[in-house]
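Trainee: I've put the structures underneath this note.
The numbers here are math on the coordinates, done by the rules we state, and not lab data. Please read these numbers as outputs of a predicted model, since none were measured by experiment. Cβ atoms are built from the backbone, for glycine too; each structure is taken alone.
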Structure I
Amino acid sequence: MNLTEIKDPRFLKSLSKEQLIQLSADIRQFLIEKLSKTGGHIGPNLGVVELTIALHKVFDSPKDKLLWDVGHQSYVHKILTGRAGEFDTLRQYKGLCGFPKRSESEHDVWETGHSSTSLSAAMGMAIARDLKGTNEYIVPIIGDGALTGGMALEALNHIGHEKKDMIVVLNDNEMSIAPNVGALHNVLGRLRTAGKYQWVKDELEMLLKKIPAVGGKLAATAERIKDSLKYLLVSGVFFEELGFTYLGPVNGHDFDDLFENLHYAKKIKGPVLLHVITKKGKGYHPAENDKIGTWHGTGPYKIETGDFLKPVHQAPSWSELISETVRKLARTDSRIVAITPAMPVGSKLEGFASEFPDRMYDVGIAEQHATTLAAGLATQGMKPFLAIYSTFLQRAYDQVVHDVCRQNLNVFFAIDRAGLVGADGETHQGVFDIAFLRHVPNLVLMMPKDENEGQHMVYTAIQYDDGPIALRFPRGNGLGVKMDDELRTIPIGTWEVLREGRDIAILTFGTTIPMALEAAEKLAKENVSVKVVNARFIKPMDETMLHELLGSNMPLLTIEEAALQGGFGSAVLEFAHDHGYHQAVIQRMGIPDRFIEHGSVKELLQEIGLTTAHVVDHVKTMIPRKQKRA
């Protein structure tokens, strides 16, 4: 069928099973073709085609609330709710969002980019439903990887205690982004092979009711048989002990199995957990055979071969540079232990894991645990290297403050995807880490101008033994600069003058340095002499250089690809105020006080006014009397 003609999910109610099977094939082909051009989260979505169709056929969205945890698997939901015609714009500037978005559709009842939030939100919706006296179904869909998140486990505990009516769909494909780890993953593995537990238990209960009550011994024996059945059939019965009725495992690609169990779940009072087994990447051979998470989210690719369309000649990725430098140092420093919260592929730690398997720990989607685990290691003289995305570090803020910085422990934070990340949009833009880290005592925060400085900063971080140190670096590839053969330490809190100037100084770091240098070059042609400073240490700042600059009455312009409120520019303003430079001319450029949606980084920088042309214009407003040379 023509998927672009779909307006809402009601059309599913009248379709036969044969028609649903054909619809599933049409959706898979549609996704494979569209995502080959735009990129996106293809593996998760190919795995939930039948499940999503079944949910929309059995329930009545948006009255019934379908909450997609993380949102990586929401593309099929978007198609069935009338957005297939927008897929050419998926994850592009002003186009279709790659995650559920409430402003995009009334069917998107919960926005998700970080995992493990759907159960808590669903509990809030269930409480609101009961207080208002309405009767809608609340159906969070959560993956087995997301279920390892501490927040999800907290919610399970509360839901089971309150006994609210809710149907939790556990989409179990044995992977989150990378293969799942942990004891809970092993519990689910036993459940997958245990057979249908609930049906057998119900049949036994009916049989027991027919047994005549001929004495206490027989009745007591029958009750013990019924109560112990779940232990016999399902090792551990984790969810039953939490207060859920467990249904499953269910074949997530079999409509008969899905419909039978979904309708049964609707009849049960209290919380239900429907355990659905799906195949990530189903229907596309390269994605189905992916064992390490490469096809979780991709850029454009060739449909026929599965080859990714990337430039042939490009510098190494920042993630690879940082992790491989750590790996190199680990060969002579036995203190180094690498930690990742379920991102070994994204953080390029496969090489480290292969060479040092006993010093590499993937803790699953558990950023808080990862951070405090690192703190524990540091108390024993180890040098933990925590590779974590900026946007995910937000989830471990209390642990950074309370467990690491307060105890002044030698943890090395590698903050990946710092700055704008582009297509993943507002939930993944790494723009808040400077603001939420720079005011925490004891922490050193730095960002390199290029890969060569980056490798020296890794070495500096490993050698630094006076407390926590954080290295932020962007998504994507380096600049292709020449690399030094010998690593060296960079003195903590020192800046570097990249270009001398007399009229104004630009203080910046990381990805915005090329922008500042280009602006300085353009301004030189108009008789404006710009000093460009690589302010590579965001904390501590180079106070000696700041005193020199402010003491000379030179205007200062700070530039950062990060939130302005509480950011690096704010730190410069605070320094000027605290040291009596009350007449100083200081202006700031950076990310404005709003969430930045998806699009290419270039388009987003243009939108927020953070380009070379904007820098040139800004400088001219600060020194308006400068005239071009005759």
Structure II
Amino acid sequence: MHLESIQNPDDLRSLTEEELSALAEEIRSEIIAVIDRTGGHIGSNLGVVELTIALHRVFDSPNDTILWDTGHQCYVHKLLTGRKDQFADLRQPEGISGYPSQTESPHDWIENSHASTVLSYAHGLATAFNASQDDRRVVAVIGDGAMTGGMAFEGLNNLGHSELDVTIVLNDNGRSYAPTVGKLTESLIRIRSNPTYMRRQRRFEELAEKLPWVGEIFERGINATKAAIREIFEPAAFFETLGVHYLGPFDGHDINEVEEALKNASEFEGPVLVHVLTQKGRGYEPAESDPVKHMHDTSGIKPGSYTEAFTETLMKEAESRKNVVALTAAMPDSTGLLPFMERFPDRCFDVGIAEQHAVTASAGMAMGGLRPVVALYATFLTRAIDQINLDVALHRLPVIFCLDRAGVTGDDGPSHHGVLDMVLLTKIPGMKVFAPSSYQELQQMLQDAFEYDDGPCAIRWAKTAAPHVDWSEVGSGLSARCVSSSENNDSQVCILGAGKMLSVAIDASKRLASEGISSTVWDPRLISPLDQDMIKNAAEHSLVITIEDGFRQGGFGSLVRDTLAGLSPDTRISVLGVPVDHHQHGNADALLASFGLDGEGVASTIRQILN
């Protein structure tokens, strides 16, 4: 077993070609076995096995900085940098992260999962190393769809302008550039990848330019030849126009070929892009045959989940409303849009990892009479908050934002917790923010959202299981719903449980009732604007408790507190929510419980206040 002997990247350099091939197969087997138990990103990682081995054989990590974008393709990197023994607990509580993590290893530089950022990181790091004359190579691995994000091109443009020595590896697995490969391009690859030839070419060009009128003819001929080649070999033209030397494409599963390309790239001055072609899900038939399903995770739409409720209702609304369209940013699978895409292919738009574009494009669609639904993870919504505010809300456009994975999400860690959306969306003028507490509530809210054409709506829901209730337990419109109150109207405590936290509010109320403490429980349904009947009822109590699965500062509870301050200054208000911090991965409900956001934790807080 070669994998067992790899404690750090240095151990790779003594392996023979046969041993490296065997190691690659062992790595694939390990990834498949672990992800089968823990879940995770299988397709992208199986595709970068040989590439990652080559990177660690050529570059001296962590002295040379290897930056991953997107971070979910780092499993092989973790196995080769001393984390083999921990890999079985990938994404588990107290286990290692599914993304690069500075707390785990000095080989992990950036803790990123929000894609298209790595070239900007690389520009910044290379600038710092250059300023301190620190001879360290910066290597940025981008791909798996990240080149569809506009920020990637901002970073690329600035790297080209900077002339810094950065190696960019474009992992092209079918989500980025895919140029035609033939005999001509193979010859060009060999020529352009040879630094000795390129240095000679530059000297020849410089000499030709110094000649009298003959030099002018030579120069025109050279430029014309280059232009012709660029027309044939399009990727080179694109990148080199930005000042980035282009090498490739290379077979990303041929370790020797990739190693030679990386070594050659290091000899060029300035930024160099090495284009490698890889197969997503290589070595695992389900991922090879269905790469979409295995692009982001292996979970799909869980039966009975909030996501399934969204999918069902959107399909029904689209059948009767011909102007309904849906947009997503490279996540049609996990946001529940695949059935919609299959049923209405001309009405579904996957714009790639480009949330800002998705939002502003939805604004244009709404201006033209369509009813756009933008399906994103709550954490990725924050990338486009400016567009939501000024491109959608300022124009009072009826765009519906459907936010999956809201609140504490669990196994994907700090970059994926959707804890900022309520804080931000409640500050958008004219925005209606819904938080469903059950499968049926989400269905009702989406139906209601299509009835409002006076501005944007947002519906946020959790990744955890959705409670199923009778339709008599479902509200409607912009009204909150009183779930329970004391028979004699003498309860001291009013508990407002937002979204999935309603079940926590009900649990806490039952615990208190067994101790003789009566309470009123509300399902707010609408986070903003607040239902005034609910607020007036809350003002009649001596203590109001708000519970939310987002940051407790600036979110739902803060809005309730500010609203009640003038109406009932004697009412005591306690805002319960997620502490403002970057919280690590773990079981979602266990994390909430650690913040005091379970039934017993809320009941305990109320006891302390009343005592």
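Trainee: Quick one: distance in nm of label points 7 Å out along Cα→Cβ at positions 302 and 582 came out at 6.9 when computed from one of I, II, so which one is it? Working shown, then result.
Mentor: Details: I: 6.9; II: 2.6.
This figure was derived from I.
Trainee: Can you rank I, II by mean count of other Cβ atoms within 10 Å over residues 518-525 and just name the one with the largest value?
Mentor: Details: I: 17.6; II: 24.8.
The maximum falls on structure II.
Trainee: Hey, another quick one. Can you say which of I, II returns 0.45 when FRET efficiency 1/(1 + (r/R0)^6) of positions 246 and 326 (r between Cβ atoms, R0 = 41 Å, to 0.05) is computed? Let's see the in-between values first.
Mentor: Details: I: 0.45; II: 0.70.
Of the structures listed, the value fits I.
Trainee: Shifting gears a bit: Quick check on the output: 2.0 is distance in nm of label points 7 Å out along Cα→Cβ at positions 142 and 358, derived from one of I, II. Which one produced it?
Mentor: Working: I: 3.6; II: 2.0.
The value was obtained from structure II.
Trainee: Right, next: With Cα extents along the principal axes in Å coming out at 100, 57, 47, pick the structure among I, II it was computed from.
Mentor: On the way: I: 105, 58, 51; II: 100, 57, 47.
Answer for the origin of the read-out: II.
Trainee: If you work out distance in nm of label points 7 Å out along Cα→Cβ at positions 30 and 390 for I, II, which one comes out largest? Intermediate values should be presented prior to the final figure.
Mentor: Working: I: 3.5; II: 4.8.
Comparing I, II by distance in nm of label points 7 Å out along Cα→Cβ at positions 30 and 390, the maximum is at II.
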